[in-house]
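Please go over the structures that come below.
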Structure I
């Protein structure tokens, strides 16, 4: 997502906090991109005041979530047999086995 293009398209809907004129034509600079959090520096085209905004962007009504971490592959038949052999050969307690 080009966050600066999105802000540029909507800037005219907002007013400068100092001169209260439309922010249409303002200068934008991306300071930090931690999608879905964006820190943007805005400079008013009319009075020149510069300020920073932090935006949390949501798509529709759903919150953007980071991708899920990759899942471990399923346990294979060979691994089950290895554990069975380990348990069969062990003569102590479960605690002793886990400490190894």
Structure II
């Protein structure tokens, strides 16, 4: 994206980027967002990860700058200043309680 001029190259230099790009430009969830955020923080950088992985990454701490866009377009718009991506809040997956409760019955 930076090579195409869609995102300023210097903006990405402060982030570690993880994710899996779908053909439609959306970013698929990944495993390991929390260790990725911890590693990025150890390098003095923020983390860009998929929206579905943002809540996991946020457990790394409030001092870690985390961007969790749903698509490349949302990320490009954030860096252009036409869309604001707010930092995700740490939480567990919403389907986790159902998995646990189904195993208890």
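A value of 14 was derived for relative contact order in percent (Cα under 8 Å, 6 or more apart); which structure in I, II was it taken from? Can you show the working numbers first?
Numbers: I: 14; II: 23.
Traced to structure I.
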If you rank structures I, II by mean projected area of the Cα convex hull in nm², for residues 32-87 alone, the highest one is I
If Rg and Dmax of the Cα atoms in Å is calculated from each of I, II, which structure is the one that comes out at 14.9, 54? II
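Read the figures in this text as sums done on the coordinates, not as results from a lab. Since this is a predicted model, take the numbers as computed values, not measurements.
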